[in-house]
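Taken together, the values in this text are just the output of simple stated rules run on the coordinates, not laboratory data. Quick caveat: nothing in here was measured; it's all calculated off a predicted structure. Cβ atoms are built from the backbone, for glycine too; each structure is taken alone.
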Structure 1
Amino acid sequence: MVISLSLYIVAPAIAVTEELQFNSTTGYKAKTVFTYDETKNVTSIEEQGKGKTQIVDYLKIDFYQPSGKLIATYDNIVDGVSTGNYFKFNFDPKTKKLTGNIDLGGELAGEVYLKGEVEQGLSLIEVNNLGEEIIIAQMSK
């Protein structure tokens with residue numbers, strides 16, 4: 001009787017956690033934490049829309065009033081799945097900076113989100129009951 005044993009060594013994924021904070025001149029803050037698999041050796045991370053993500057495994061964003069009180073928190077990506085239809089996230093892992101279009105946070109009436117073209121400036125926006133976007137503050141890193 002011959003017993004054959006095969007051993008496979010699987011290299012574990014190396015998750016990198018990044019934290020970014022954005023501030024407004026009026027005191028509002030947005031803090032985001034996200035993780036991605038460093039072994040994929042990408043030069044840029046681009047995630048968009050609802051569904052399975054390519055690189056990012058987890059992304060959470062918190063919004064704070066000038067007093068420091070939490071306004072809202074959103075888990076935009078959980079276990080590699082994006083929950084938002086309008087979600088946009090672009091990140092350069094080499095420079096550790098956001099790039100391009102960003103849309104992080106909520107989507108529905110009464111919710112807030114961070115949106116804009118990074119190079120031109122980001123806005124903290126609230127959706128009113130009519131579905132209109134109201135800019136609460138201009139944000140910078």
Structure 2
Amino acid sequence: MSEKANIRNSGKCGFPKILPVREQSNLITELVRDRLDTVLPLAMREAGLDIWIILCQEEDLDPVYKTMIPMDCWSPILQMLIFVDEGDGKIKKYNVSGTDTKDLYERPYIGQLEEKQWPVLLDLVSKRDPKTIGVNIGTVKWSGS
């Protein structure tokens with residue numbers, strides 16, 4: 001864990017020091033990385049998931065999705081995060097969308113065209129023949145269409 005997260009480095013009057021936004025962003029990215037490496041594998045195994053897919057639209061970001069991305073990323077149009085339990089304690093993490101998630105995810109597709117995203121998702125899933133798939137889906141279609 002980053003030393004920046006140590007709230008004992010307080011400012012005047014004993015209040016915790018507030019980090020500049022750029023440092024907050026870096027800290028949150030590292031916290032997300034830690035969560036993806038430690039909590040995610042345990043949660044997927046406890047739920048019995050071979051693959052977990054989070055799908056959401058620009059105007060309806062899944063609440064869980066927001067905890068899986070860096071603080072400073074824009075999430076346009078269709079978002080796809082795919083987590084694959086590879087066994088032996090490893091979870092492969094994929095971002096199949098135009099969102100820059102830094103180096104937290106592998107990016108087999110970079111773009112914002114839904115018709116190109118879906119085949120990548122299909123390929124990732126069909127290569128693994130999963131027994132169980134968990135899916136988070138938003139409820140609102142982007143731009144009301």
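From which structure (1, 2) was helix-only ellipticity at 222 nm (-39500 (n - 2.57) for each DSSP H run of 4 or more, over all residues; to 500) calculated, if the value obtained is 0? If you can, show how the numbers build up before the last one.
Working: 1: 0; 2: -10000.
Among 1, 2, the structure yielding 0 for helix-only ellipticity at 222 nm (-39500 (n - 2.57) for each DSSP H run of 4 or more, over all residues; to 500) is 1.
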query = Thinking only about Cα Rg over 2.2 N^0.38 Å, which of 1, 2 has the largest value?
reply = 1
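Matching task: 20, 48, 30, 2 is the computed value of P(r) over Cα pairs in 10 Å bins from 0, in percent, for residues 26-89 alone. Pick the structure from 1, 2. Before the final figure, lay out each step's value.
Values: 1: 22, 44, 25, 8, 0; 2: 20, 48, 30, 2.
Comparing all candidates, it corresponds to 2.
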request  = Work out relative contact order in percent (Cα under 8 Å, 6 or more apart) for each of structures 1, 2, then name the structure with the largest result.
outcome  = 2
note = Output 11.6 (mean count of other Cβ atoms within 10 Å over residues 18-25, calculated) maps, among 1, 2, to structure 2
inquiry  = Suppose distance in nm of label points 7 Å out along Cα→Cβ at positions 34 and 114 works out to 3.8; of 1, 2, which structure was it derived from?
reply    = 2
